[in-house]
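Some structures are shown below for you to check.
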Structure 1
Amino acid sequence: MRLLLIRHGQTPSNLVRALDTAVPGPGLTGLGAQQAQALVGALEDEPLGAVFASTQLRARLTAAPLAAARGLEVAVRDGLREIAAGRLEMCADEASILEYHGIFDGWLRGRLDACVDGGEDGHRAYARFNAVVEEAEYLADGIPAVAMVSHAAMIRAWCGHHALNVDADFIAGRILSNTGIVALEGSSARGWTVETWEGERIE
């Protein structure tokens, strides 16, 4: 299956770099809405059979134009939401941001029990995301590609743990811009391979 993991469009919290992970969270800025609309053209050659989004408002708003253009309903799933920031929720200072990102970097290095106080560990985060991926695979009989609108940390953490051709050091050196797309091929049974990361081909 071809899996397109898409970060949501820009939000007010992105502008101040706040760790905003609660549900439902903010909507999109004006630019974010434009970015969401631009996905329709950016993915016009992708044979999408389903569009999923997290329960967070910004993901649902980002997915809506793409789904509408394909005559699809957005499948909203809690499993695609952002990694919970716990006691760091809405913090925007550098130390908090480094601590938050350090948690999922630890997951990629085998420390799946790591979590922020009030947050979630890698076991729980991966299990909920995997459940949605497996649902998409089950529904994907005859569907060439599936799009999932999720969140930067969750997408980076999931790819770093599940893709066969990227690792913790790769993820540490890659950001994911608003409406950035990671394209993967494979399956949960065989494993996943990142084909492109924001348009860059990955070997």
Structure 2
Amino acid sequence: MRKDILTQDAQAALTPSSVLEQLKTGNARYTTNNLTQADHNELRMASVSGQAPKAIVLSCIDSRVVVEDVFDQKLGDIFVARVAGNFANTDIIASMEYACKVAGSKLIVVLGHEGCGAVKAACDGVQLGNITSLLANIQPAVDVVKSQVSEPHNSQNTDFVNASILKNVSHTIAQIRSMSPILAELESAGDIAIMGGVYQLASGEVHWI
């Protein structure tokens, strides 16, 4: 049973590739219903004095994508940032800069998911309150896919939606690199890695890209 919290010394010994491998093996445990058992009381008490998460994951708000479970990570293991459509803006990127430059995380993961409602809404050009401005962050990826996938260019076209979900992840990664010299420098030095994946609702698998 897991009782130990991730310490700064343990975090410092990790590499971006070793953290990625831990998330991959954790996802394999998740898909086989073999999650690590943990003493949450012990973990909670051990975390009071500080934290040293090994990664930050940017995910959609979708309730079916429980990030810590998807990667079989426990209290104190990962930062999680969530916004509908898993796009990057200044606040999200600032959170990533804190996670990596200040708190020592080794990996950034942009996690899209199958059947994303925000991406579908962008595909349909939905306009509704503040949702309109949110979808504007996803629209560039959708617009690129329009030239690559046959019509109809709306949420009824599964190929179009799936391609837009994938492109949105890669577009977000490009945004992170272009908007944050801090993160780009850390990546260039090999101190962090930036990865993308798409979560599959039925199987629970993360398809890495």
Structure 3
Amino acid sequence: MQQKQMNVELRSKTGKGISRQLRREEMVPGVVYGKGMDPVAVSIKYRDLMAAMAGDGGQNNLITLVGGGSLDQSMAIIADLQRDVLKGTYKHVDLHRINMNEKLRITVPVILKGTAVGVKEGGLLDLAHHELHVECLPGKIPDHLEIDITELKIAHSIHVNEIVLPEGVKILDNPKTPVVSVLGRAKEEADAVETA
């Protein structure tokens, strides 16, 4: 998991007008919240937010907050991002201040490795879950969960309980949930239908 730094500035004023003004100045309004603290309104330079999310970890990167009074040197992750539907830019960010010794619940993207045997035989790959919910310590957050699909045959699936996990990571989704499948009929079945 990548660790980044991000400058934050405290803001005393809130509301739509202030948020619009900040966005015009290429700043993103945000809130930092966490266990045992009152939410704190902040503003972040747009380019600093983008830099904090750069790399494989994306939104799951661990971020050291710089500035912001009592927030200085706190660890946080991005809990939520609001986008402008038309422009695609970020309108607001929620940051969750974390304790490095307490487990987190977070979503992690699924990445497929290889080409399934079933796809080579004419099947269609179906990725049912692009991300999964995991629980782990902040320092153990994986950038992604990799699933090797090279042996996956037509009409077969790989389920949550079959995913190889990094040490200290637990998946919270139902163990019997299929994550990726190859759709289509096996060759023997198709041949039998044709013969009939």
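Please treat every number below as a calculation from the coordinates, not as lab data. Note that the structure is predicted; figures quoted are calculated from it, not measured.
Here relative contact order in percent (Cα under 8 Å, 6 or more apart) was calculated and came to 30; which of the structures 1, 2, 3 was it taken from? Can you show the working numbers first?
Values: 1: 30; 2: 23; 3: 18.
Only structure 1 yields this read-out.
Here P(r) over Cα pairs in 10 Å bins from 0, in percent has been calculated and equals 9, 34, 34, 18, 5, 0, so which of 1, 2, 3 was it run on? Mind dumping the intermediate values first?
Numbers: 1: 9, 38, 39, 13, 1; 2: 9, 34, 34, 18, 5, 0; 3: 8, 28, 25, 19, 11, 6, 2, 0.
The value was obtained from structure 2.
Using the calculated result -0.84, -0.98, -1.12 for log10 I(q)/I(0) by the Debye sum over Cα atoms at q = 0.17, 0.19, 0.21 Å⁻¹, for residues 69-180 alone, pick out the matching structure from 1, 2, 3.
Details: 1: -0.88, -1.06, -1.24; 2: -0.84, -0.98, -1.12; 3: -0.91, -1.01, -1.10.
The read-out comes from structure 2.
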